[in-house]
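Trainee: The structures come next, written out as structure tokens.
Taken together, the values in this text are just the output of simple stated rules run on the coordinates, not laboratory data. Computed from a predicted model, the values in this text were never measured in an experiment. Cβ atoms are built from the backbone, for glycine too; each structure is taken alone.
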Structure 1
């Protein structure tokens, strides 16, 4: 056990006593979601034969087919695409948007400006010629959360876009129930598709959002820390069909795509995901308590509902943000000896510091922390494969930050 001050150890004991009901609630959600996953595996008769690798075109890959049926069933959707060849959540979202939108259509974001990496996909900056939606004559409008977006919902709007998580913002994540109300309103007043960026949100609640299309990354929640890469889209039969034509080619769609031996990792990760997400949520709740009691602004607070993995801590100085991320890196199982530094990361407007000593590169279901180098110098922390490892890492991070006070 690392040497911590008596004050910090007492604060941790206080945290565990106070947080016991919140840990118990998290375990209840994990149990509920594990049952859903268990039933889906049973209903789709998963066998060892489904782990066999396919190559080339991947025609008639039984493992790929059963995996997509399982994702669709658990997420209560008609169909799904689950592929190791989708490199990240941004690509999964891009496939969905290009599948649903056509020149002259309008994309309406009702949760404000999307995550930084989506700006170039949409074409929100001045760059042209990159193949963005704007390059293909697709228009963009947005409204903020809570604003009446009905006046913007004209006939040109083909997709209403919802970002469940906060991204690099200070707002709370959205609950499935809140998203479902938006979906119901949109379907009642227009023919637009509703698409949800579901990244960081899977399995944090007992339900997933009701939408025509949801998308996310397998190296976040649904990969359970086991999937080595990949992404998914799940939704209505029509929306998935259109997305599949952008993923491969029109007329071919989801009928091809070899698995190269990755099916076992994807299925095992999905099996583990409800439990792993619960470990990450407990870590986030613990960190919220410790840092709030130590005088920092946190969101969500330890006793607030959680609908994604992300925990923010406003550290109010670049030195403390760097110190926090260095401590997380130093506590990591992989590359603990490296020192993270702010850098100009592609797709981001400001310098970003990232700590991610992960078994899978860039995995954010494993404990990681990052933040843009701008006021209020917020650490965005997410993940943790085990609560025990997350707890020790947070204690070290708080120790390091307080030393720089």
Structure 2
């Protein structure tokens, strides 16, 4: 039987013991790629993200927007991992799984007697992935880590903004998201090994630094101290955000021929004759005066008009857009990026959620089920593990599940 190319992880079972964003985002990617993801949550409260987001009513119902965003397609089972019966149930579940992902502080799972050595004794082929702010060792290992803490520690904030506004936080949870992507990538690689079985240590700090290759290498190799550049691209000019009649336009005339085409199209071929703009390095050194010259023309028309005209001439350009604007644009709306779910538990209206950021053979990988209510699949999963109805009832009565 032919396999679905959009679900390369079909048949893989992932146990998601994570909270809030980095871990749930990692498992969210795996679910879209076809893995069966079982979210293991604490009875009575579950993932903290269930109570977070811009809609207080949904948060009060345990289906906060922050939870909805990262948990479609998953199942939910509640287990008290401090109770011996909860530990035993997790071990039984581990024996059926391929992957376990957790983002507790280092040492928490070991103190619960559920560390990687214990769980891999139950299943030697288990890929155990621990996501933390700073990694499983080092002087900061025990520090609590949130996205903004890691953004600050990594140097990201120091280079975001301009000379007047930096240090500045990136406007979305960059460190959590990059950490989650790093975990998903490492897990997918580990699943290709034969025999399987390993422990993956994902540090959000390391993950963010790894994405800062140009910035870090300019320091390590070039001896250039990283500094905030605002909306300017430090590697070239004219390359950055330029004022138009109705807003900002990004232009990336990074090659000499693009710069020449831009100057001609704007009717400013005279700039090509000026020594201050003769070479890339000259333009970089005089980028602010060059920007002012170009904006005398760019401010006469709307950004989208310039974007269309410049792209047609081979000069990369694009208007600076809002999130609602880009989501409704045909470039996104026409590529099956958003999924609509009806009948979401605890949510009285349809909701739209983002899918994975890749297409496979022209199709967008997608999950079919909406985000789960807390513990919605507990009884069914325990039954599949061989628990009798009386055992499950006793576990519920005693708060084990």
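Trainee: When FRET efficiency 1/(1 + (r/R0)^6) of positions 289 and 337 (r between Cβ atoms, R0 = 41 Å, to 0.05) is calculated, the result is 0.90; to which of the structures 1, 2 does this value belong? Display every interim value, and only then the final one.
Mentor: On the way: 1: 0.90; 2: 0.50.
Of the structures listed, the value fits 1.
Trainee: Tell me which structure, out of 1, 2, gives 48, 24, 19 once semi-axes √(5λ) of the Cα gyration tensor in Å is calculated.
Mentor: Working: 1: 34, 25, 20; 2: 48, 24, 19.
Comparing all candidates, it corresponds to 2.
Trainee: Work out distance in nm of label points 7 Å out along Cα→Cβ at positions 225 and 241 for each of structures 1, 2, then name the structure with the largest result. Don't skip to the answer; put the middle values down first.
Mentor: On the way: 1: 4.1; 2: 2.5.
Structure 1 comes out on top.
Trainee: Suppose you compute FRET efficiency 1/(1 + (r/R0)^6) of positions 201 and 345 (r between Cβ atoms, R0 = 35 Å, to 0.05) for every structure in 1, 2: which one lands on 0.50?
Mentor: On the way: 1: 0.95; 2: 0.50.
Traced to structure 2.
Trainee: For structures 1, 2, which has the highest computed value of distance in nm of label points 7 Å out along Cα→Cβ at positions 137 and 209? Walk me through the intermediate numbers first.
Mentor: On the way: 1: 2.9; 2: 1.5.
If we compare distance in nm of label points 7 Å out along Cα→Cβ at positions 137 and 209 over 1, 2, the biggest value is for 1.
Trainee: Moving to a separate point now. For which of 1, 2 does distance in nm of label points 7 Å out along Cα→Cβ at positions 153 and 257, calculated from the coordinates, equal 4.7?
Mentor: Values: 1: 3.0; 2: 4.7.
So the calculation was done on 2.
Trainee: Next up: Where does the value 28, 24, 17 come from, among 1, 2, when semi-axes √(5λ) of the Cα gyration tensor in Å, for residues 113-296 alone is the thing being computed? Provide the component values of the computation, followed by the final result.
Mentor: On the way: 1: 28, 24, 17; 2: 45, 18, 14.
For semi-axes √(5λ) of the Cα gyration tensor in Å, for residues 113-296 alone, the value 28, 24, 17 is produced by structure 1.
Trainee: 1, 2: which one has helix-only ellipticity at 222 nm (-39500 (n - 2.57) for each DSSP H run of 4 or more, over all residues; to 500), as calculated, at -13000? The partial results should precede the final answer.
Mentor: Working: 1: -13000; 2: -10000.
It was calculated from structure 1.
Trainee: Can I ask one more? In terms of mean count of other Cβ atoms within 10 Å over residues 249-256, which of structures 1, 2 is highest? Provide the component values of the computation, followed by the final result.
Mentor: Working: 1: 14.0; 2: 19.1.
Checked 1, 2; max of mean count of other Cβ atoms within 10 Å over residues 249-256 sits with 2.
Trainee: One of 1, 2 was used to calculate distance in nm of label points 7 Å out along Cα→Cβ at positions 73 and 321, giving 4.5; which? Can you show the working numbers first?
Mentor: Working: 1: 4.5; 2: 2.4.
Label of the source structure: 1.
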